[in-house]
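Right after this note come the structures.
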Structure I
Amino acid sequence: MVEAEPVRYRRLGAAALITIARPQVRNAIDGPTAAALAGALARFHSDAEARVLVLTGAGETFCAGADLKALASFGERLADPGGPLGISRTQAQKPTIAAVAGYCLAGGLELALWCDLRIAAENAIFGCAERRFGVPLIDGGTQRLPRIVGLGRALELILTGRLIDAAEAHAIGLVNEVVGSGRQLDRALELAERIAAFPQEAMLADRAAALAAQGLSLSEGLALEARAGERLYAQALAGGARFAAGEGRGGSGL
């Protein structure tokens, strides 16, 4: 049987909809899926009519992070310019919106943080769940989360691995808007069309200036994070193996 494509790309008006399509594993990402994400981003960049990218997950989950049963498939991706998850060490050339439902954990949270805006369904759950397995944040989380919610809130989530619901995520500024369950994609696409309707040159210039106006440059911060990730890869493999064997399932240990 031919396995379905792990990432789907679809144009809906001015939006490019990129869907992580591995619902059988809560849209967890393995090496081939990461490569497919990189390809989808390249397609978005080359599509002149696509003005906004909307990233979502198939089924009832955004993304539960890296597929811990397939961590070995990331070995060659640790030093990849795009990052282990395909796009996490890049910066999109045009606006991006995450449409989040269900679990948005670990690398999935880092992908949501990669986006400019986050629209969450009321059933969304966020957190650095990799904390309990000794797997480091290597897809931008240590750099983007403090920029979005502030250092104190970010360190709490990073150090404790605590899971938070959509209401709390909104209260701390992690998500921009909370909508009813099942409404997150429609709202994200609606917002995408609104952004796409503005004169693009000035809007893109303002976006670029805002993204650049941080203390340590994002590329410098990501390089720092990447070096730590390479150093801890063996430990991450061991932690992933413990999870695959049943340890920490259902959020135990948090």
Structure II
Amino acid sequence: MSDPLVIAGKEFKSRLMVGTGRHRSMDEMVASVEAAQAEIITVAIRRLSLDDPREKSILDYFDWEDKYTILPNTAGCATAEEAVLTAQLARELTGSNWIKLEVQPPGKWLLPDPIGTYQAAQQLVDQGFVVLPYIHADPVLAARLESIGCATVMPLGSAIGSGQGILTMDEIQLIIEQANVPVVVDAGLAVPSEASQSLEAGADAVLVNTAIAQARDPVRMGEAFRLGVDAGRKAYLAGRIERKPEGIASSPTVGFATSSAT
């Protein structure tokens, strides 16, 4: 891989992470993930049915040994204490010490609690977890989380599942400028152009769930997001042209052919 995404020393070809919630069927979920060519898949541990060990869960639909990296998440946790306990359960259940940390107080906004997130992150890093925290696009909080050992920071574009796109680009760019860990834009993306915009700005990856799962054609949308992410990363590496206050002719302004009057 000439341009891998590196998180906690592990290399990935894909810069598109995907979620597993809100799909209309398991078959559609698997097909859309394959079309996206994602390698990191996030799973909400608190939303798994664990009562009957004979019942298939999301965990049974993917090849975690050779093809995919599971990223358990603490979605549904309202406090730091709940998030830490859920992360511990996730490690026991999956054998992975990776965790996408989400602490969200009750309410319809599903916005992250910055204090609870920081408190939980401190504990989980100390317990040996690879912590990928979902946060507001807050450059100060991002820097603090990096300083205590988080493996990435994951600022939101807008509220989870809202489809509002990126409302926080100025703040995300500040986070990108200062970060020494991967920056993953997470939440609110609706279309591939927004994923591309994130990568063009220098984000290292994006995480997408609802925009793919609830699309009319999730498989086609998964492929579209893959292409958008690839285009955005290539554009970032290529380097955009400088913005200028006036038009600049793309053709030579001297040596034009002229016609003489007869």
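Side notes on the structure shown:
- Distance in nm of label points 7 Å out along Cα→Cβ at positions 79 and 143 derived as 1.8 - corresponding label from I, II: I
- Value 2.4, calculated as mean projected area of the Cα convex hull in nm², for residues 111-150 alone, assigned to which of I, II: II
- Given 2.7 for mean projected area of the Cα convex hull in nm², for residues 15-54 alone, calculated: source structure among I, II: I
- Answer label among I, II for the case where distance in nm of label points 7 Å out along Cα→Cβ at positions 119 and 239, calculated from the coordinates, equals 3.3: I
- For mean count of other Cβ atoms within 10 Å over residues 135-142, the highest value in the series I, II is held by structure I.
Any read-out appearing in this document is the output of simple, stated calculations on the displayed coordinates, not a laboratory observation. These numbers were taken from a predicted model, which means no experiment stands behind them. Cβ atoms are built from the backbone, for glycine too; each structure is taken alone.
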